[in-house]
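*Asks:* As structure tokens, here come the structures.
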Structure I
Amino acid sequence: MRGQAMTTKQEVQETIFNGSRHEGDGWPTEDPAGFVAWFQERIDRIPAEYRSTATIELDTQSGYYGDSSVSIEITYRRPETDEQFAARLARDEAQKRSRMEQDRDTLAALLAKYGAP
């Protein structure tokens with residue numbers, strides 16, 4: 001199963017918006033029509049075929065002196081592109097080679113220290 005996961009496309013998460021009220025521009029207005037329009041504009045950025053995978057996360061973060069900040073993150077999931085797939089396979093192969101080299105170095109050090117069994 002692990003080998004199959006390496007050779008099949010995976011899902012990636014795309015972020016449409018990630019911010020808090022105090023981080024400058026891009027925050028929705030407080031009036032209902034503007035608020036709904038703000039969200040709809042961001043939802044419209046998600047390709048129609050992936051909208052069912054969209055999530056909207058609202059969170060609060062406590063700050064200094066008892067103040068707090070609200071944050072919004074809008075994401076969706078989609079299959080990785082051919083380019084992302086190829087890059088991931090290349091990274092996985094490079095990591096595999098690196099682990100093998102480390103194992104060989106460890107084996108050589110142990111053989112030098114203790115000799116062959």
Structure II
Amino acid sequence: MASTIHWRLMFRVANRADYEKCLAVVVPLMGADCEVDEGRPYWKMPELWECQITMPSVGGTLAEQVLSGLLKAQSLASGWYVLGSLTEHDANGFSGVFSANQSGSFSHVPGLEWASFDFA
């Protein structure tokens with residue numbers, strides 16, 4: 001059974017102050033119990049700032065946990081590519097990827113360029 005959702009978010013911003021503004025939008029969407037790392041410029045593309053967010057899965061059953069994670073993803077952006085397999089008792093490896101560059105994708109958070117989630 002899944003117990004944690006790991007998120008990786010990348011924002012197209014000019015500096016730490018702009019990055020903090022993006023986080024100020026994201027953290028309320030993710031919930032008060034999420035843990036956000038410090039954030040840093042992405043080594044391949046310094047104009048992108050990346051952060052890791054870890055949050056416990058919410059809900060009693062696995063289906064409720066997956067639904068909660070998918071609703072959080074939808075609150076961040078539309079156009080997720082979802083992959084992996086689920087069983088009745090296991091969501092490990094179930095994941096999703098969002099890219100603002102994909103056709104039909106749209107971020108609900110200003111500056112969000114790329115994101116992923118993984119159930120563990």
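Taken together, the values in this text are just the output of simple stated rules run on the coordinates, not laboratory data. Just so we're clear, the structure is a prediction, and the values are computed from it rather than from any experiment. Cβ atoms are built from the backbone, for glycine too; each structure is taken alone.
*Asks:* One of I, II was used to compute helix-only ellipticity at 222 nm (-39500 (n - 2.57) for each DSSP H run of 4 or more, over all residues; to 500), and the result was -14500. Which label is that?
*Replies:* Label of the source structure: I.
*Asks:* By the measure FRET efficiency 1/(1 + (r/R0)^6) of positions 44 and 100 (r between Cβ atoms, R0 = 35 Å, to 0.05), tell me the structure among I, II with the highest figure.
*Replies:* II
*Asks:* Looking at Kirkwood radius over Cα pairs in Å, point out which structure of I, II has the largest value.
*Replies:* For this comparison of Kirkwood radius over Cα pairs in Å, the top structure is I.
*Asks:* Something else now. Supply the structure label, taken from I, II, corresponding to distance in nm of label points 7 Å out along Cα→Cβ at positions 36 and 84 with the calculated value 3.2.
*Replies:* Of the structures listed, the value fits I.
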